[in-house]
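Colleague: Please go over the structures that come below.
No value in this document is a laboratory result; all are computed from the given coordinates. Note that this is a predicted model, so its numbers are computed, not measured. Cβ atoms are built from the backbone, for glycine too; each structure is taken alone.
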Structure P
Amino acid sequence: MDRTDLRILAILQQDSSLPVAEIASRVNLSQTPCWRRIQKLEAQGIIERRVALVDPKAIGLGISVFVEIEAPDHTPDWLGAFADAVAAMPEVMEVYRMAGEIDYLLRVAVGSMADYDDFYRRLIARVPLKNVTSRFAMERVKHTTAYPLGDDGTRA
């Protein structure tokens, strides 16, 4: 991946709906070579998919909850059951296996405390957990999906 590829990625992370001609112009390429680079980045899995970012408040899911999970054990059976449980719960936006005092960190999107209580009850019914700590976000200060590549396509 060269500097031009990084510049293309930086542009696409800001607005993937731009026409190829616009992207090509911004990176000083003609349309066909730019399109080929984008196709190659997709084929290599560097570009995983193109999506629309939705305002959670606008769709009634304005409460973000960070859920810290301590596992009762670390057997393959438990790990599989936990992974299946969180994968099946649409409120779970992200799951991270952590180092340190907690084993997993979930980001959950809900519309109300009652919705979170329903989520919590379904989660603990599906898989045994040692400890669950919920932290409710008061305000989203920064949010981005763009990785830092720099405006000129270089890594920041």
Structure Q
Amino acid sequence: MLDRPRVEKALDVLHAELEGGRAATELTTRAAWLAFMRFARQRFATAPTPDSDGLLFQFGTYAFSGRPMFMVDLTRQFDIGDDRGEHDHYVQVHCELRYECEPVLDALGSFDSWFFYDANADPDEWFAAMERHLELVLARRPSGINVYEEPV
């Protein structure tokens, strides 16, 4: 775990990957996805347990902000321990891409998939499988992007 950034720096790392010299309004879905994959490949100082560092890919049409939007949520979740090393809570770092509703996007329904480091899985296989779910939006520019962190 030496040389790995602390979990508290994860949001800054994601912002740096996303910005890469661009304004958020210039990001296509493909650029945001590539930035999220770079962020996701960077390991952080977490406990060596199967659920301490996970990735969540999810999409669907939701009305969280009042009007329905098709949303792709790229999330990294970290297990945060207490002083004794026991689970206290999780922190999630989100890159939420929002799109105006269209019948073709609404027809995708909803989907979610988790990947956990230290669980003997191949992240590249997971990334490839998730990218296939993005095919309809990869070349599009999202209507909005929200990057944030929250405890859960």
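Colleague: Could you tell me which structure in P, Q was used to calculate mean count of other Cβ atoms within 10 Å over residues 104-111 as 19.1?
Modeller: The read-out was computed on structure P.
Colleague: Let me ask something else about it. Starting from the value 13.6: which structure in P, Q was mean count of other Cβ atoms within 10 Å over residues 56-63 calculated from?
Modeller: Corresponding structure: P.
Colleague: Turning to a different aspect of this structure: Compute distance in nm of label points 7 Å out along Cα→Cβ at positions 16 and 48 for each of P, Q and report the one that scores greatest.
Modeller: The structure with the largest value is Q.
Colleague: Upon calculation of helix-only ellipticity at 222 nm (-39500 (n - 2.57) for each DSSP H run of 4 or more, over all residues; to 500) from the atomic coordinates, which of the structures P, Q produces -11500?
Modeller: P
Colleague: Given that relative contact order in percent (Cα under 8 Å, 6 or more apart), derived from a single structure, equals 33, which label among P, Q identifies that structure?
Modeller: P
Colleague: A value of 27, 16, 15 was derived for semi-axes √(5λ) of the Cα gyration tensor in Å; which structure in P, Q was it taken from?
Modeller: Source structure: Q.
Colleague: Another question, then. Supply the structure label, taken from P, Q, corresponding to distance in nm of label points 7 Å out along Cα→Cβ at positions 40 and 88 with the calculated value 4.4.
Modeller: The structure behind it is P.
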